[in-house]
Structure I
Amino acid sequence: MSQHEATLLLGSNLGDRKINIEVALRRIETEVGVIIEKTDLIITDPVEFDSNNFFCNIAVLIKTQYSPKKLLNLLKTIEREMGRAKDTLIAGGYQDRIIDIDIVLYNGLRFYCKDLEIPHQKHMYERDFSRRLLDALIKHKKQ
């Protein structure tokens with residue numbers, strides 16, 4: 001069975017944000033793959049929509065046997081089962097959410113389809129908080 005490295009970004013801005021992230025991380029470990037590196041949690045402002053609810057965010061590096069599309073489906077299942085009502089594509093824009101799990105990188109792959117783009121362009125190049133987390137993950141990996 002092949003093992004692939006994937007970088008994920010998780011965020012939560014509803015309910016007990018830290019617990020939401022912890023639950024999602026446990027689910028990723030049991031259902032998706034082994035977490036081999038993770039950053040510290042950071043608190044950030046909402047991006048690209050207005051809300052009074054700050055986000056709790058973390059970046060993780062996992063090893064998984066799943067293809068990008070299967071990985072996406074598993075992560076979306078975790079989001080739904082944790083109470084995320086609508087995905088951004090379905091909602092037509094960003095809104096508050098219990099959990100958000102994005103695939104940012106997958107090995108060195110470039111992949112594009114209607115519901116998945118790797119590398120994740122916004123996290124890689126447009127969002128400062130994402131860059132901070134990704135840079136911190138790289139530092140963790142080098143240690």
Structure II
Amino acid sequence: MLALDIGVVAERSGVAPSTLRYYEEIGLISSLGRRGLRRQFDADVLLKLSLIAMGKAAGFSLEEIAGMFGSDGKPEISRDQLRVRADELQRQMVELRTLRDVLRHVADCPAPSHLECPTFRKLMQAASRRTLVYRPSVRRSGTRRGAP
């Protein structure tokens with residue numbers, strides 16, 4: 001079994017040693033032990049760190065990511081959970097494209113005032129009907145929790 005020093009793991013993964021120590025502390029990864037004062041990791045930790053990075057990029061919390069690994073450390077990812085997050089990302093992408101279009105139009109609009117531009121006014125009306133950026137406190141319908 002090939003053991004990698006914490007510095008090598010940090011260099012190859014792009015994850016800071018302090019983050020590696022934190023991930024070990026919360027149980028996301030585990031070291032094989034130490035050589036002197038330096039932690040040693042199995043080479044498979046690089047794949048696990050890639051999965052953790054992908055989960056974080058997808059918006060999962062470290063707690064949610066930890067739940068995606070079985071007691072043996074192997075991935076046990078709920079496909080339903082992945083589908084739900086993929087759907088959320090799809091909605092966010094649509095909303096971000098709308099925001100991008102509004103910003104580009106504002107930047108390129110030849111009207112003397114954006115408020116005089118009919119296209120800008122239509123874009124703003126469409127944007128006001130729904131939330132432009134995904135926020136966990138906003139329901140899928142676009143209304144805030146507790147609002148009618």
Structure III
Amino acid sequence: MDECLNLSLRKASRVMTQIYDDYLSSVGLRVGQFSILRATHFTQPTTNSALQEVLVLDQTTLTRNLKPLIRDGYITVRPSDEDKRLKELSLSNEGETLYQQALPVWQEAQDKITLELGDSCVASLLAVSDAVVGIK
């Protein structure tokens with residue numbers, strides 16, 4: 001029987017998500033929300049479409065994950081200076097504070113996974129992940 005590549009990657013992804021979610025729960029975040037905060041931190045101001053591209057998310061998934069971050073005041077939305085039809089997203093002061101609080105917790109999860117898998121496996125994982133994303 002051939003192994004299903006999709007199932008194999010999805011199982012690994014679920015385990016990774018569980019590990020990160022367990023760690024990030026101490027700061028009230030899930031890994032998807034942390035990823036949005038991180039991407040916004042590095043690309044701000046940004047737009048929905050730019051975040052979709054960086055995070056490789058569809059609009060529905062991004063919107064679902066953005067709503068609580070905007071509602072809770074961690075991400076601000078305002079019209080773009082260059083094109084008023086576009087909305088720019090940025091971290092608020094509270095969002096930057098939350099990101100900075102979550103960063104060492106995220107690093108602990110990274111360190112745990114690296115320790116468990118080993119540097120060689122982590123390098124392979126990153127290479128395979130990049131290759132898979134490159135198919136799109």
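Rule-based calculations on the coordinates, nothing more; no lab input. A quick note: this is a predicted structure, and the numbers were derived from the prediction, not measured. Cβ atoms are built from the backbone, for glycine too; each structure is taken alone.
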Given a value of 11, 36, 34, 15, 3, 0 for P(r) over Cα pairs in 10 Å bins from 0, in percent, point me to the structure among I, II, III it was derived from. III
Once distance in nm of label points 7 Å out along Cα→Cβ at positions 14 and 30 is calculated for every structure in I, II, III, which label goes with the largest value? II
Thinking of I, II, III, which structure, once helix-only ellipticity at 222 nm (-39500 (n - 2.57) for each DSSP H run of 4 or more, over all residues; to 500) is computed, gives back -10500? I
Winner on relative contact order in percent (Cα under 8 Å, 6 or more apart) once structures I, II, III are ranked, highest first: I
